[in-house]
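Structures incoming, each one as structure tokens.
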Structure 1
Amino acid sequence: MPIITAPAVTPEQPPAPPPIDLPEVGYASVTYVDPTGQRWPMTDLSANWYTLAEGVSGLGAAPYKLTSDQHPRGGERLRHVQAQARTIVWPILVRGENHTEFIRHWRDLAVAFTRTLREGPGWLEIARPDGTARRIAVYYRDGWEGRGRAATGITWDSTVTTLWCEDPYYLDVRPVGVHRESGAQVDFQDPFPSVSSSQVLGATTVENPGNIEVWPSWRISGPATVITFSVTKQVRDPYGVVQRVTESFTLDMAATPHGPLLAGETATVSTDPPAARADNGDDLVGGLDWPTAELWSLPPGRADVTFELAGAAVGSAVDLEFYPRYETA
């Protein structure tokens, strides 16, 4: 059975503001995207607000907490590494042609940042001159207040805002996608006995170009009854030994309130946070093969991935998608 593979679609990115030299980052353009999707350029020095590069911090490598054990022969041995939430310090200058315009910009930016505490995170996007860009989810913590000095607060003022990042890693602004679709089926007896791989949509090598493991999501298009996703990857055990391991999970649609996935229906499985839901809103988590199900991640580099669908027919498809994660901007 032929497998149809479609290239991933790369969305167009809006133009970035002019780049400036930032501490821990280098020459880059920065845009803040608030929870409503409005974009606020942060490095356009001709605008009515822009980042004050002096004082920016927290954009480098993620902070870590190390747990170690005493070693009987002296020293210690590393037992566990835990990435910690990141704090970004972001100084901003705001100005206007007159007091009324200045106050309007000051209030609008204050709301753009503080609404992250009510409506979900904003995004700090850092774009390079070569067209690549990475972003990090941010929440406002504190600092939106003026300097309180003579001449400030009339037509200009500056603030040192602190942003909190629950995930300390940067994401690529463009996702990596893999598409596998079922082609025409073959008759087992015509013209001679043959075996159709109608249940295996693809065994492929997926490459994670980032520095950090990622938890992908899948979108399954019916028809399908039992869905199994497997990965074979290299992992390092606590003693530093590299081994190849295989992890998998199975979603049995017949074991869910939804029932088998029919043609034209879709289901989505995400691994972080773990969730499985049909396009009509049905919760499918009960169909996963707990307790052995491993909603696996993809390590940096290459991994062998297999998509297997029982009950597949023409139109059955799987789309895997993830955003590469990086240590620095």
Structure 2
Amino acid sequence: MNATTAPDAPRHLRKDSDLSAAEVETLLSLARTVKAAGRTGLAPHLAGRLIALLFEKPSTRTRAAFETAAHALGAHCTYIDPASSHLGDSESVEDTGRVLGRYYDAIAFRGFAQGSVETLANHAGVPVWNALTDTWHPTQALADLLTIEEHHDPAGPPARVCFAGDGRDNVVHSLLVSGAMRGMDLRIACPGALSPEPGIVAIAQERAAQSGGRILITEDVGDAIRDADFVYADVWLSMGEDRGAWEDRIRLLRPYRVDRPLLERSGNPDVRFLHCLPSTHDRRSALGDQLFRLTGLEGMEVSDDVFRSSASLVFDQAENRRHTIAAVMLHSLAEGAPGIEER
């Protein structure tokens, strides 16, 4: 990570474009080793290491993945949320980073502004990992790549991945850049008003030119999904978003809802479904029930029958968060990485 910095600089993961194609391969190879070793098969390569989980936003998978990965490798995590810190209230991000860098060997940040990750990385003096910001979600992208490659024939053509929904999504930005480095055929189907950030598309196109990948941004979901191997969706409404925006957002995105008829438009009987979770695919959550009462749709970005079908890989993705996060920890902190052996 951070190929342009000094060799002894902390190995940050602030955004996907921090990584080279070779580093992505290293991380995926490490993740495969971790996964093959199982929960008890790895030696405690990070014994005695301390990791701060600095979270402005709540999480299920990300927190659990960091904590279980750290435990398996012998490290210890401290979870710090807004209720238990001064971050953003009476203390700046810079000051928080300087303090935590004196106590911990690495910091995982999950929050809103990408600038917070950059500030922490500039001042903490230890590796800083982006566990989600409004702009990027690199640890999710690594799990996505691992999942896609586990379910795609490497002898065949590059994986054809269609994302249908809100193209401004942090998952889309990370998928574009990371997938481009793997030579994937990436199609983003979204309303024009919700297109990915042009600067990030430009980075992805540059990486795709180097790898032989392909990038398509289109409003035509039928064109994007044709012959797709994987169809990806994410929630239409972000954490804490103003309810006043719901109706307009749903109106824009409804043509991109991943249901059985849309999947069939791929023409691929083996097409697989991806989602980073959590998902509003039924009425069994408070949000899902609210949205049903508002729209009459049981399931927003994806129908329940697709989410629960044999085509769905969503829980494989969720599991792979732990393995790829373990790989990030090892690559940043373990001496001799990437030469990690099992017990």
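Coordinate-derived values only; no laboratory data. Because the structure is a prediction, the values reported are computed rather than measured. Cβ atoms are built from the backbone, for glycine too; each structure is taken alone.
Computed quantities for the displayed model
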{"read-out": "Read-out semi-axes √(5λ) of the Cα gyration tensor in Å, computed value 46, 26, 18, structure in 1, 2", "value": "1"}
{"read-out": "Which entry (1, 2) yields the derived value 0.65 for FRET efficiency 1/(1 + (r/R0)^6) of positions 51 and 235 (r between Cβ atoms, R0 = 30 Å, to 0.05)", "value": "2"}
{"read-out": "Identity of the structure behind -2000 (criterion: helix-only ellipticity at 222 nm (-39500 (n - 2.57) for each DSSP H run of 4 or more, over all residues; to 500), calculated), options 1, 2", "value": "1"}
{"read-out": "Among 1, 2, structure where volume of the Cα convex hull per residue in Å³, for residues 139-210 alone as derived comes to 162", "value": "1"}
